[in-house]
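Undergrad: Below are structures written as structure tokens.
FYI, it's all coordinate maths here, none of it is from the lab. Since the structure is predicted, the reported quantities are computational estimates derived from the model, not experimental observations. Cβ atoms are built from the backbone, for glycine too; each structure is taken alone.
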Structure 1
Amino acid sequence: MKRYLALLLIVIIVIILVGAYLYIQKPQQSLEVYTADAYVAEANHLLSGFKNSTGSRINDAKGGGSYTLASEIGEGDPANVFISVALNTYEKQYLGPRYSGWAIAFAADSLVIAYNNATLSSAARSIIFEFEAASAHHSSVDYAAAFTNLTAGTVKVGISEPSSDPAGLRAMISLEIAGYLYHNGNRSYYLDRIQSGSIVSSASNAAELVSPLEEGSISFLYIYRSSAISEGLGYITLPQQLSFGNASLATFYSNFSYSTATGYQTGSPVFLFISALANGSLHREAMNFVCYVINNSDQMAEFGMKDLKSALLYTNVSVPSCLESLVSEGKLSTAGFL
């Protein structure tokens, strides 16, 4: 009997030791952040600071078109945090069971038309000069000429796929606004011109079109200002009505829209949003990262973005308890529904 009990005790000890070993050897999870392709560098910068501050385990951010990433998350990709430039990508139709019901705008950007040295050494440089003259003189006539030549078919223009990337969506809406402002209210004028023939070179996201621009296979690229700066590209600054860079023009932007695979999408200011996703692992770490981002959003100025002095919370649910202190400190304010 004693021998049996001794053997049983040995078996139990072995089981405990094996279990402890397997637990210790089990790889710890790392924070997964999915981000709009134009902001991978910014996301990794924030993640690095978060890791140094907290010691949390992180993976490099995964970039892609905001609409594409949202759909992948909704289909089961293991993201903990989602950073996007389109508020509607946080809706349940995209995120499904990962829908948290809230998102926070923490920085602002604008749309530009980027070019490279290859553009400057070609006949396309005349279009740059036309835009510069239009800006200097605030001339609608000059802007009309510049957009007419941009869409004439003599140069290739990079525009990412509007259904997968908000940069491409905003490019199309910007062209619609240009027609409204500079061609007698004809919203479709420049859109029809640029969509005819083979003027547009497209990709799932704007980042994929940077190489063709640098190689000279396209002359211009619609992209966000911060991305143009980080890529070392020259760029044409668009009027505020066309750049989505002025939050006070939100109502004006919303009067214009473009049809995508999921329906008509309206124009909106370029805000960079963040949210911790629901029903996922590492929720506490994800929320801690969100708070870190809001408290350190001034770092986005290093990338050519505008810091929002008070981040904007869009929510269909009660303010998450861990964000209440940010509201009371004035670092976060409610801005409307998601």
Structure 2
Amino acid sequence: MGKHPSITPGPIALFGSGESAPGGRKIFDFLFQLSPPSPRVKILETPAGFELNSDQVASNIGDFINHHLQNYHPETEVIPARKKGTKHSPDTLEIVQPILEADLIFMGPGSPSYAVRQLRDSLAWEYVLARHRLGAGLAFSSAATVAISAAALPVYEIYKVGEDLHWKPGLDFFSPYNLPLVFIPHWNNQDGGDGLDTSRCYLGQSRFAELAKLLPEDQIIVGIDENTGLVIDFQAGSLHGVGQGNVTTIEKGSQNVIPAGKKVDLTDLGSFELCDPLAGIHASSWEAALLAADQITEPVLPPPEVIGLAEERQRARTDKDWEKADQLRRELEARGWEVQDNPDGYQLEGKTK
């Protein structure tokens, strides 16, 4: 099949670290601005699926999003796709079906090697690919950032277990876009202090230099500093450095730096091209994604006059004018909108299309 002209991939945010730290809010905020209103956020447990508390690891991200990005009114759901061959398998349709409803899909902490083993050739991964190609955004941090690389860095195997320097095949997310990318989060890590170089995702510069020599010549290394994100906006054809540090790209020994706050052209990563929608997935997964996209109902945004009434009611509540606040509530309800009060203000809920 040739290139499909209607494919419209969503944006991607890649975190160097700090997805649930205050700095992570900036990156999510940037991504949510490129997302639909009241985005449906699906959080995959897979990278941490081997851990006994993988549900809590994923739920913590959901709690962070719900608390710190509440102005976007996100709807979060954890997808317990933990391990193949179990009832929580990434191949179980009932488990992974909600991915096809996502406006934003998040994967994060855990083990890169484990994530690759569980997601490769899985239904969950095919649904992630298909939904992204239909416009859903993606957010990858920690283990997931490493796992989607063309070659995945086996951090724990080398840094903790002491295995010889090597790479493992990654999920190679960007190869269908003609971009052979290798992502290294924690690029500028300093946890080792003065006595131990823990940059380059804890491996140190000298050891990473040796690892880089083992990569195929055409592969491009993308190092992302901590509390920093690289946002890829396919629609605009642009790259954005977001957060506190830099994004460093290395291609054939040539190094380029994208500082936080800078926007560059997507082609700075390489010869980008849109992929065949079926690249890496079965036709049945693509058809399921198309069907789900047709069935998704988008929320109706409140018109300016409704927002004005809600703001007037909020001021009445602040002034403790409860009679006026109740009157405005009834007027909002008559217009088909329900106002729900919360500690930070209010939320409007209306009809759906």
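Undergrad: Using relative contact order in percent (Cα under 8 Å, 6 or more apart), single out the structure from 1, 2 with the greatest value.
TA: Going through 1, 2 one by one, relative contact order in percent (Cα under 8 Å, 6 or more apart) peaks for structure 1.
Undergrad: Now for a different question. Upon calculation of Kirkwood radius over Cα pairs in Å, for residues 118-269 alone from the atomic coordinates, which of the structures 1, 2 produces 15.5? Kindly include the intermediate steps, with their values, before the conclusion.
TA: Details: 1: 15.5; 2: 16.1.
Working through the options, I get structure 1.
Undergrad: Comparing structures 1, 2 by Rg/Rh (Cα atoms, Kirkwood Rh), which one has the largest value?
TA: 1
Undergrad: Given -9000 as the derived value for helix-only ellipticity at 222 nm (-39500 (n - 2.57) for each DSSP H run of 4 or more, over all residues; to 500), which of the supplied structures 1, 2 does it correspond to? It would help to have the intermediate numbers written out before the result.
TA: Numbers: 1: -12000; 2: -9000.
Computed on structure 2.
Undergrad: Computing FRET efficiency 1/(1 + (r/R0)^6) of positions 86 and 222 (r between Cβ atoms, R0 = 25 Å, to 0.05) gives 0.95 for which of 1, 2? Don't skip to the answer; put the middle values down first.
TA: On the way: 1: 0.95; 2: 0.15.
Source structure for this number: 1.
Undergrad: Work out the source of 2.5 here, i.e. which of 1, 2 gives that when distance in nm of label points 7 Å out along Cα→Cβ at positions 166 and 182 is computed. Please list the in-between numbers first.
TA: Values: 1: 2.5; 2: 1.5.
Among 1, 2, the structure yielding 2.5 for distance in nm of label points 7 Å out along Cα→Cβ at positions 166 and 182 is 1.
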